[in-house]
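Below you'll find a set of structures to go through.
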Structure P
Amino acid sequence: MTHLVLRVRLVSGDITDVTYEDPEGRSDDEALDHVLAALTGDGGVLRCQHGDRLVVLYARGVAAVEVAPRGAVL
């Protein structure tokens, strides 16, 4: 299972770090492409984790996404 750590900047200006787990076992690059495709449209939704909590990101609330293989702190 592929794990990506994403630093997400919301439209409000807030920043949060979340973990995305790709259940299909794609490579890091393919999983990142899936994340970006999900967040491309206004109706896009992405299920992530923040610690023990489930976080659902809605595309229209996301301003930017940074992928950090080791940098983000959860």
Structure Q
Amino acid sequence: MEGDITLGLKYVGAGLATLGMIGAAIGVGNIFGSFLDAAMRNPSAAPQQTGNLFIGMALSEALGILSFLVAILILFVV
């Protein structure tokens, strides 16, 4: 009986840890949406900002991957 409760709580914890991936998806969408909005307003400045776009995307995705890693660690290590 106690093992079932522990297993269930591990699944709940892993599910809560993956909520960070939702934030990463929202962040990437916001970054690209803002970039496209700015590129349509000033197309000549868009090539200079693509580096910032990819750095922001990489940092946002890193947080999503980190939350996925925490969920996997909760499931299989703890």
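All of the numbers you see were taken from the coordinates with simple rules; none came from a lab. This one's a predicted model, so the numbers in the text were calculated from it and none came from an experiment.
Looking across P, Q, the calculation of relative contact order in percent (Cα under 8 Å, 6 or more apart) that yields 53 traces back to Q. Using helix-only ellipticity at 222 nm (-39500 (n - 2.57) for each DSSP H run of 4 or more, over all residues; to 500) as the calculated read-out, with -4500 as its value, let me know the right label among P, Q. Checking each candidate, the match is P. When mean projected area of the Cα convex hull in nm² is calculated for each of structures P, Q, structure Q comes out greatest.
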